Every structure is written in C-alpha cells, then in structure tokens.
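What follows is a set of structures for review.
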Structure 1
Amino acid sequence: METYNHTYRHHNFSHKDLSDLTFTACTFIRSDFRRANLRDTTFVNCKFIEQGD
C-alpha cells in the first residue's frame with residue numbers, strides 16, 4: 001500500500017502494523033512510532049518534525 005503527499009499531525013502509530021507500506025512525500029508532525037511494526041516500510045522524501053504544530 002502506498003500513501004502520497006499526506007500530513008500526519010500528532011498521529012499515534014504506536015503498536016500499529018505498518019509493515020510493507022510506502023510513504024512518499026509525507027510529513028509527520030510530532031507523530032508517535034513507538035513499538036510500531038516498521039518491517040519493510042519505506043519512507044521516500046518524507047519530513048519528520050518533532051517541534052511545533
């Protein structure tokens with residue numbers, strides 16, 4: 001599955017199965033990936049922002 005050009009704000013991915021996903025040109029603002037299954041997950045041209053809104 002592929003996700004293009006999406007912005008995730010304060011999204012909680014913890015304990016989610018994100019394996020075999022492709023995120024392209026996505027922005028993650030203060031998102032939580034703790035204990036997420038990221039096996040074979042691909043991030044292409046994505047931004048990870050930890051500060052601000």
Structure 2
Amino acid sequence: MLVNQILDNYTFLSHHFAQKISMIWVIIINIGYITKKFIVLSNIFLFTKY
C-alpha cells in the first residue's frame with residue numbers, strides 16, 4: 001500500500017515536472033521567435049531608412 005502511494009506520488013510529481021519543463025520550453029521558443037522577428041523587422045526598418 002505504502003509503495004503504491006509512493007509510486008503514485010512519484011508519477012504525479014514527474015508528470016507535473018514534465019509539464020512545467022514543457023511550458024518553460026514553449027516560453028523560451030516563443031521569446032526566441034519574437035526576438036528573431038523583431039531583429040528582422042528592425043533590420044528591414046534600418047535598411048529602408050537609409
């Protein structure tokens with residue numbers, strides 16, 4: 001019984017942890033995408049300015 005409880009807690013925690021990591025990854029990828037777009041847009045703006 002106790003072993004089952006520990007295993008349940010472990011699977012719950014690992015699943016929770018995996019969700020957190022994937023969320024962080026999504027945020028990192030989004031930030032990278034936004035900064036890339038921003039750099040491209042600023043380059044276009046500078047290029048058209050001169």
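Just so it is clear, none of the values below were taken in a lab; they were calculated from the coordinates. A quick note: this is a predicted structure, and the numbers were derived from the prediction, not measured. Cβ atoms are built from the backbone, for glycine too; each structure is taken alone.
At-a-glance table
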{"item": "Of the structures 1, 2, the one that 3.3 was derived from, the read-out being mean projected area of the Cα convex hull in nm²", "result": "1"}
{"item": "Structures 1, 2, by distance in nm of label points 7 Å out along Cα→Cβ at positions 1 and 41: label with the highest value", "result": "2"}
{"item": "Answer label among 1, 2 for the case where helix-only ellipticity at 222 nm (-39500 (n - 2.57) for each DSSP H run of 4 or more, over all residues; to 500), calculated from the coordinates, equals -36000", "result": "2"}
